[in-house]
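So, here come the structures, one by one.
What follows is calculated from the coordinates using simple rules that are stated; it is not laboratory data. All values reported here derive from a predicted model rather than from experimental measurement. Cβ atoms are built from the backbone, for glycine too; each structure is taken alone.
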Structure I
């Protein structure tokens, strides 16, 4: 709630400090005393446009600051924390307006844009006046008010959760759908490439094996000729083994006389055996090599297939089998994505059904709550001098789903029987609009979302018993949220828990507006002035005393 306001050099106010209490505070004063300047100051705190004309004549700047108690305002605390502007259990808002143009704004001592003041102000103060009804003119806020009145928190939470689920699935589906052309192109390319690889069917290690076989088949004649020549040189009639055998025979004779040659004899004998094995291997291999032009043609055709495929995809032939597997996997994934799109649509349909179910449950609850709220507000309006008026709530379906359901709420008022109800925003009379706002706030007082309400001349055009009822409603509302009212009626002011008087006077050729908190006796004098006219008699004083006593003892 609003705890304190300080104003320097704003219009007729030179230096002012006000403390506000919980409950209903009445602000009174003669016409032209400067009551509207207080609203101008609060308007600056709420982020309204900074008008340099508000700076007191001769001064360089005007300054307004307001201290709010926020320990029981979780939305305010959450917002301040998100903006890194938090302070323990309080919020200090400050605005400076310069006479030569421009302004500065601060929250808890930190500079912020004026737009931040407006966002914060929407949580802290709601002004209801001849031309200002911050929250009640918004269809969304009207919906919020009906939901708060009907205590629909659990239904709203279900609607929000199901909406987010449906929305997330829809976004995912749309993203996939937007990429459908690209997806189809990728799939067709993968299918074409896989067909090419399937025709060739490259096998692991096939290329190296075929390359070796091709070399053998291509040079079979040379291999046979060289192989047989090598064999003859090693193990033919005049080959190496023939001469080694002769050498062995001679060494065996010598070894009989010279045992020292036994070692050489053994080495030579071992070499002969190795040489004969090598010769036999060469002979067998050479025999196995065939002159097979048909097989050579088959091998070379297969190698050309592998070479051609590898060249097209800029691969080494050894990498073909890996690429083949990658193509198969890629196509499988693309096929799976196609299935996912169909499955996703089913999930979207299911999510929508759940959302629609919760939204319709919420709609039924809203209809019920709206009916009860209409009755309550209408009754209060009729006690506030609008005897033949009727308050209505119109619920219409939205074309698109939202986080808060499928409904749009509009507040309407019928001023006289038989006349069509008009949107609350179209009500012509500022005084009537203020009283309608008061009636709505009284009906919803116990679930008030905003801690401080300000009513500017809500009592315009009324008097007598109706004025007392307005005062009663103000005090009743003050039990649930801080309520400030600028009033010209003593019957209303008498019900204030706190009474501030705005006074304008001239001192040393300077006009100054001051605001004083009135004592009980001062309240009697002020109420007597308000109800007595030009001449305040003893009877008027007694009437004021009686009015104040009755008002203070009534609730």
Structure II
């Protein structure tokens, strides 16, 4: 790699697992971690000494140390909810940042250079606050987020690159915590997302919880109020769910207060326990088809994305809905990361992607609050959309509004996101006031323009007709998201977290470099590298910082000497 090389990586920040990829040599490649793992569990914890644990090591302690471990926090991005981890409180953005830092470090080891730029995927139905929270997490992780990419759109990119013929398909993306549907039209190298819908509170975790509730219902003596017991039952419920992916009956055993409790769960019983969840899967599909003005018969393929689509009852539901078997030849756990890697290649203007064009849509409507006159009565609180859901982005729309009161001196512009008629049922993003000349009702009109960019930034322009000045507002600070000052403050706190020495990027980078050099050499040189590697590994295991520094310097000197032709 050259010194000026600055790769862009693609990251799937998932509820259950996360992954990182980059585009090279005409294809997307997943980047593996220190143990050659392709997926990183989205779990964060601390050990008994207060060292930070991320990924598989944290997941291994979910049951044994639930008070020191946190999982399934992605749903709460942008909500302000906090999670207790030891003696500290963390927001979902901070926990996500720790996952992103781990993926960033893996990429730096694999690529042999610093990584500061990334494409990060988000559920298509994430609202504005949640999307800004993902950007904040990227910033906390030391990444410049080049683009937020909708997860089903990422999957479409991965499949589009693998199969470039003209076709129309529906992406059915059921992950650990969210559900998305996108209708995609692909022709002549153009991948056009026609419509997206979804449910940001529906995923594989809910199916696991349905099994856990069924277990408790059939064993009333169990109390899920105990954190340790709840964690153990959740783990067992997850195992039962996995069993049903490959067999007709799942069996579980559990010892509680000297009692041996047994469960037998069939796919039929599982389907009954999840009937409400299965019904919720249908609504976004119908909505997306309606918005895209597509009929089921026009679809060439239905593509399954997300680990939760491995459940037979989900595949059966999809098969019945579309009267065809869905496609899933690309690993449903990895396809979103692969697509993120393609998007990273597009941004980097990789020549292999010269013929690929991607268009995406707004998954929700954006508008303002308006008032209506009914006789002598004026009633406010109504929502008027300017950019309607599933409009192609980037997009710029203008509408004209007039005053309702005589001698009105200002107009309040309140920006909302949602689909409801009343603003009280939508999400307030920001507001501004503009001064206007006092005249009779209806004599003053204002042009309100919404411009939404690919980067997820909404610009609101207001211009009083007949005047020369324009008032502008950039909607960046959404409710529940961190301000720039808060990000800086929390970045300092995250930097203060203890890391196990073996997880320090500089140590991991040197170990990876030495291991690669070991593979390249033979004879005495190979033995020398191995000896110094063993010394560093032992020092890391004992967490003796002085011994680590000494062993690291000695190994560095050996590798440099070999470079000089020793």
| note | Ranked by percent of Cα pairs over 33 Å apart, for residues 328-535 alone, the structure on top of I, II with the greatest value is II
| field | Among I, II, which structure scores highest (criterion: FRET efficiency 1/(1 + (r/R0)^6) of positions 160 and 240 (r between Cβ atoms, R0 = 41 Å, to 0.05)) | value | II
| task | Work out FRET efficiency 1/(1 + (r/R0)^6) of positions 104 and 304 (r between Cβ atoms, R0 = 41 Å, to 0.05) for each of structures I, II, then name the structure with the largest result. | result | II
| request: Check the numbers for relative contact order in percent (Cα under 8 Å, 6 or more apart) across I, II and tell me which is largest. | output: I
| Answer label among I, II for the case where mean count of other Cβ atoms within 10 Å over residues 192-199, calculated from the coordinates, equals 13.4 | I
| Any idea which of I, II comes out highest on distance in nm of label points 7 Å out along Cα→Cβ at positions 256 and 464? | I
| request: Supply the structure label, taken from I, II, corresponding to Rg and Dmax of the Cα atoms in Å with the calculated value 26.6, 96. | output: II
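A value of 0.70 was derived for FRET efficiency 1/(1 + (r/R0)^6) of positions 32 and 456 (r between Cβ atoms, R0 = 35 Å, to 0.05); which structure in I, II was it taken from?
So the calculation was done on II.
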| Computed -19000 for helix-only ellipticity at 222 nm (-39500 (n - 2.57) for each DSSP H run of 4 or more, over all residues; to 500) - originating structure among I, II | I
